[in-house]
Structure 1
Amino acid sequence: MSGTKWTEKYKKKIVTGPQAIKKIKRGTRIFLGTGCGVPHHLVLQLAENATHMADNEIVHLLTLGDTPSADPKFQAQFRHNSFFISANMREAVEEGRADYSPIMLSDIPKLFKQKRMPIDVALIQVSPPDEHGYCSLGISVDITKAAAESADLIIAQVNTRMPVTHGNSFLNVRDIDFLVPYEEPLRQFEAAEVDETINLIGSYVARLVENESTLELGIGALPQAVCTNLQDSGVRDIGIHTEMFSDSLIPLIEGGVVTCAKKSIHRDKVIASFAMGTDKLYRYIDNNPFFEFHPSEYVNDPHVIGQNKKMIAINSALEIDLTGQVCADSIGHRFYSGIGGQVDFIRGASRSPKGKAIICMLSTAMDDEVSRIVPRLSEGAGVVTTRGDVEVVITEYGLATLHGKTIRERVLSLIAVAHPKFRNELLNAAKKMRYVFEDQVPFQVQGTYFASEYESQEEFKGPDGPVTIHFRLIRPDDSDRIKELFYDLSEESIYFRFLTPLRSIQRRTLQDFYDVDQDRDVSIVAVIHTDDEGETERIVGAGRYLLDRSKNEAEFALIIQDEFQGKGVGSFLLNHLMRIAKSKGIDTFVAFVHPQNIPMVKFLHRTGKVVESHLSISDEEYIFKLGL
């Protein structure tokens, strides 16, 4: 329907901005559309006609751009109430001139529909009506649809630049009280620049994304980094089920990474409730059937989210304590953002077959002066996601898997992904709180435990058929897995490895396995995944070398679980250690072998690397030297 036709047909409903605002009574609650879909012309008219207002509450999810009604000079006329504190609201909330209502995004529509928060007036923005009288809420369906349907009075800014989006995104003109034709550019949002650190976090997230996964993406530099890393990751048939998305999704669609072809529900559709981006994005989604927009009570419903197989929820945090409690909406007593959809998607992903709930954050704040991983949350900080909900925490230093782990394991995992300069400070605090053993060795590693150059994988013949074994750096939280490896060894294997018939392994001996600095000494473990989700690891082998700098020789030792001996695991592990050592300029490996350990003697000779071998002076051990 052309602009002329619809204006003629609905001319009884058409008013100007000032005329529409004067329909609003004093003391009423006014809802504003969300994000880039905010009806900016009507927002400005509110401020310009403030003399007609008094004690009006303005509620919204997220606002962008100028919001003059939040100016201190309008305190008698307007008080904002935000479900998510955006940058243009923080000062007002902090000064007590505006309110913050913490609530899960999926629950907000019920506030409106059940009249627990009655909406008197809804100020929204829509596309022009089609030939059937339907206007699209376009890029802002979210809680806007529920607010409009619950409001006593609906005032809609009709903007020809609003995209028509498919899904449950339409309102009929008969349900709208006043139409304000006003064309203006939609608010635009450009993500922050992706720096090297953010990109590294994005690369760790991308490691967890498998073919046919379904993703939740947010807004900002981190989702951009995730999308960038997925472009070259080789994954395919990715689906999208997310509360919102931005321009970063377009290259994944055009590159064939995101197809939604294998989704469990809403196959062949991107499902979202709102979008924030640039004009390029708005043009891309306009009347594009690949995208469906639905209200928040549906998109953010954990039951719906959990129906997506391999659902991966990606959310952020401001602070995490050593037990895994996540603060995401405040900095101490100061409210900073909101709960949003974090808990909705984390719980939904947890219900999903092979789903993953991920929390991402930089390891530090304030120019590396403050650790975001802390012994206890700051005074006043609120828990958005409980320690029972968190599954994976990612910083630029790697991934900490917390789900189902003890407090001791959680502490060691989180310290391992904290900034190196805070690790031992955190460890000392954990000791005082009795979270870890008092004799827990300090962290020596000054970088990451998740460096890809140390990682590899290979398929071997296992006891029950082919099995993929992953080789990676040992971590402090591997202590219990190393202990399990020890008790899986035969008495003979224990004797040849430790040169004494041990019946138990001391904690100090366990700690020696991972008490490395990755400069002078390196420990690699061979792990298999024992669950469908790939989260539970079992160590079936370990190898370590220790460098003698004066000779540029490194003593090495291997230990392989009995059922994996003779299957090539030891050879692969040794070659992997050699590659690492050679890259660090080491010339020679040295091994000390018990004379009765004939399998190890034969193994070393089969490598073809032996350049020297002889019995020690005491005849108690063979000394082998291998050239790298």
Structure 2
Amino acid sequence: MDFNKFIVIDFDSTFTKVEALDLLADIIYDGQPEKESIKKQITEITNQAMEGHLSFRQALEKRIALLKPNKKHLEQLAVRLKYQVSESFKRNREFFHKYADNIYVISNGFHIFIDPVVMEFGIKPENILANRFFFDDQGNVTGFDTSNPLSDNHGKVEQLKRLNLPGDIYVIGDGYTDYEIKAAGLANKFFAFTENVERNAIMEKADHITPSFDEFLYLNKLNTAISYPKNRIHVLLLENIHPVAAQILRADGFTVETLPTALTEEELCERIRNVSVLGIRSKTQITERVLQHANRLMVIGAFCIGTNQIDLKAATRKGVAVFNAPYSNTRSVVEMAVAEMIVLMRKLFDKSNKMHRGIWDKSAEGSYEVRGKRLGIVGYGSIGSQLSVLAEALGMKVYYYDIEEKLALGNATKCKSLKELLELSDIVSLHVDGRESNTHLIGEREFSWMRNGVILLNLSRGHIVDIHALKKAIETGKVAGCAIDVFPYEPVNNNEEFISELRGLPNTILTPHIGGSTREAQENIGQFVPARIQDYINTGSTSSSVNFPNLALPTLENAHRLIHIHENVPGILARINQVLASHNINIVGQYLKTNEQIGYVITDIDKEYNKEVIRELRGIEHTIKFRVLY
């Protein structure tokens, strides 16, 4: 940054996420009944001052009178504020140290709690301008220095006049006192900082709205610790994904929009144009047509186990990484399967319905224990294998069939064919993936192989079972009971009627695709998938991606990371290195992995290089996507 440019930063709700005096109220009145009332009054006074409806001197006097702080409270406040620094400021700690001479913190707050926080970022003591308290012998606040211009109206304006800084001045803040500096003609630009709070009256007056410090640095072409302001990365989360996902991504600086339902292909084609990160569950269909409209899409997060709702080949051709949550809801699905086996074997569902109609049908007819019964598990992945363990603990004999070689857990027995398993089993539970070849895996032929009076569970995918054939099997008694959680067509939202041939059939449990819908599972998924998305965007790591070559990358240090996604054709790595060599660029580290569709090359290089190299790397034939990480 040029030596004659200066950045003036507010403290409360800008450098930190909170208003310091609001947090001070928490400390002073902790555990006291009047705490919430005091906090409400403090917040109201603060907002009135920030929006210019109350003079600052009046607001300060009113708040101090309400708080009656002691020095020990203020020291505790300083400690807590260190943990409340705005995320985008923390990300750019290096910038503050590098340009310490040109950065000022000017606040209507007080040195006693501001200095310990901002000085950790390398800001010089003489560049911190704030108020000072007066204390008595017991450490109680008796007042403040009224000769300090920052204790009065237009204090920041007066303080900047006295500084007489020799160059351009950029002001970053969230309140009216920050805008006053620009209004007085002392600043070139006023940036309304909205990472922590949005004040409409202030945003209307700003030259620019900056949702993060990253955005400010990007707009002004200043050095940053990141490649691109994360607030410009638009995340769209559909289908009522657990709120923790949005919280995690917002905390990392992304702009996040959430919708409670799935979108149709047409709706998604329109909404996805400027989306960089898309989060879905099982209902939203990501087709090739949708991906053709995805101009900025980098990554799709499937907040569920399966990914058959996504055209993975089209996503890969587009250079879009896909992540899912293959294990996060395993326990929830397994518990539901166990519960449904017991309910169906005892015919509890039908007994309960009769009771609701006033019918007392006390009988053991058709009611059995699960102990000693033979459970056949089709698909021995993470869910099937865990179900195997719990079923065996219930005293069941477990058989399983999987097209891949899977190690048996406990005393489970592997069957050589699906036919062998179906002929043996009293209960059949389906846990296969949604690949197209599994369509009608269970149809008329397979029902004919089953034992009479079999119990069937499908908690995998709707197209696995031929629903018409299942209905016939129930009506003939071949199937004595079934539990179906997934269907060939599922309503887009809760307002659409569910239509199925299975409605009204005896001993038939129908559930709306809720096998993994427990609070624990959804929260686990809401944490797992965003972590994968963050790793990919922040470091380039593709570990656990379902369609990209998996690369777990070391932390980037003192280098720039070049991420090159290309069609899997020979010679691309050589061309990348040829470009780097022609510009005399030193390679710090390089990583390459391919699959049948694409190659994924990560190259870490020294920070100093001619930016022409970026244009040349983007221009390599067969390049799909290219980006730079700082």
Structure 3
Amino acid sequence: MENKGKYYITTPIYYPSAKLHIGHTYCTVMADAMARFRRMQGYDVRFLTGTDEHGQKIQTLADAKGVTPQEYVDEVVDGIKKLWATMEISYDDFIRTTEERHMTRCQQIWNRMYEKGDIYKGKYEGLYCTPCESFWTESQLVDGKCPDCGRPVAKAEEEAYFFKLSKYSQKILDLYEEHPEFLQPETRRNEMKAFIGQGLEDLCISRCTFDWGIPVPNDPKHVMYVWVDALSNYVTALGGPDDTDLMKQYWPANYHLVGKEIVRFHSIIWPAMLMSADLPLPEHVLGHGWLLLGGEKVSKSKAAKGKDVIDPVVLIERYGIDALKYFLLREYTFGQDGMFTNEVMLKRMNYDLANDLGNLVSRTVSMIEKYCGGVVPAATTEDEIDKDLKAIAVGAQAKVEEQMDKFAFNMALEEIWVLVRRANKYIDEKAPWVLAKDESKKAELDTVMKNLAEAIRIISVLIYPFMHTTSDAIREQLGLTDVPAVWEDAVVFDKIDGVTVKKGNAIFPRIDIEKELETLSGIADEMAKKAGEPVSEPLKLKDEITYDDFDKIDFRVGQIIKAEKHPKADKLLVFQVKMGTEIRQVISGVAESYKPEEMLGKKVVVVANLKPRQLRGLESYGMLLFADDGDKVKVVTTEAPDGEVVC
């Protein structure tokens, strides 16, 4: 196979404060699929992942557990490595920031930046988020809390070293302008441009109030802050910044694959550090979206809450590695957020894997055994239906490559499933069970069996980067156990005459979704109990209504143009609500949740045909919709023009 050159791809290095969840799995599965794909194409692939193990949060967690920070991270990292082994992640190197090879090389990078005149000592005063290990200004906070994780921040002041990040503002903007492909998708690039446009401040890169970190060269009372320590891993894992063989072979990285919450670090701080250290920049930074659980980002704190199981080990034990990988890669669009629920996952597994792929393989192998003695026959006839199947089969590889070049994993799999669905339709069109009843149709029947076997063989090659275990299982049933899946073979439609097939177990058994959802809900409850969290409960609904009942309610969009407290009731707010050409007075008991000025200008949903009534001496004509989370109510808002009907 022709060597197409090097391909260095990385995941973020994960923070081992607790075991990983399905969100981390999503990123690593994408990187693994791409690494396997490029290897099949003939690239010299280097796939790096690892763990970011220093910082105040780790030290605090270790102290609370009564162990050393190193003991704490060793236990968590062991679990991470076992997870990646379970998922058969094909990384070439696993870097830990507590390894000597990383720490000494990280200090070398620090020295390069220092000698460049880009590091200086000063004093930092700011608002600090311990979980994120980030300092923020007052204006950057959201509702007074950390903009990244939403947790409280605390004022902090300490002596620190700073990196002259501000010096590189224009250079980073020039990078985006001259090489827009550096940061993708475009939405992330625009966000970073806007962030730089607000003005970059010099970056605090050391701490002296704890000691769990890499000592700063020549000033050991300071330890390196997360930026220099963690980001340097992509270089230190290759032996850099020295000009080692691995650095010569693989740097600069082709792709840094990261979650959108750390795009800023990788697309602003990291290239600035590399410029300072006189090292080449990575070619691409890709920011993928989040998996959302209940509308919020899946996080370690959510791993034991709710009715959806997000522990990848549990999901693998029930459905297999490849089913989980397929779901993650097929369901979500790279760069966009996606909602995760057990129901969405199970439906995707049933429809695509059991109904489409599993059924295709099972039916085909059974028919070859029944009609051809288990031996794939030669094809001696051809009609337009045969030609169409062949054209789709041999044309699929190029379409998959086109989508993979864009990191569009879901669309690459869709191109494969175009062939899967076409092969299933081919069976229905050809009706081999009818051909088998007519001896004069034996040649046509053989052609059908041959074409189906070849189509499935090509499918087994195309799915290998995404589901290599399933690919092997399919090839075993096709009698190709000792024949490796070769990428170039996907454009050839004549490889397996005379091969003996052997029917095996169903590749993807069908799932009873309703029963399985009940089982998963029970598992989620047990996990919540173990974590000390409240278990999930079914929604408690009012009595059912009919469509006729619902149709009686007139919902309208209204805009609050005036809001004030009720003169005779502390819990009531009085609103003047504009609905098209009409202004209504509506009174709501929400004063404990909202100040009057907080409601001004909001577009709200009004029950407009509710009979007026008196509330403490004032008329209320209508009702506003609010959601109740148990602690406070939240107003339901919309972007639609006032006066419009809500249906």
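Listing for the model above:
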{"quantity": "Value -10000, calculated as helix-only ellipticity at 222 nm (-39500 (n - 2.57) for each DSSP H run of 4 or more, over all residues; to 500), assigned to which of 1, 2, 3", "calculated": "2"}
{"quantity": "Entry that produces -0.78, -0.90, -1.29, -1.35 once log10 I(q)/I(0) by the Debye sum over Cα atoms at q = 0.14, 0.16, 0.22, 0.23 Å⁻¹, for residues 290-401 alone is calculated, selected from 1, 2, 3", "calculated": "3"}
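Values quoted throughout were computed directly from the atomic coordinates according to the rules given, and no laboratory measurement underlies them. Bear in mind that the values here come from a model prediction, so they are computed numbers and not experimental data.
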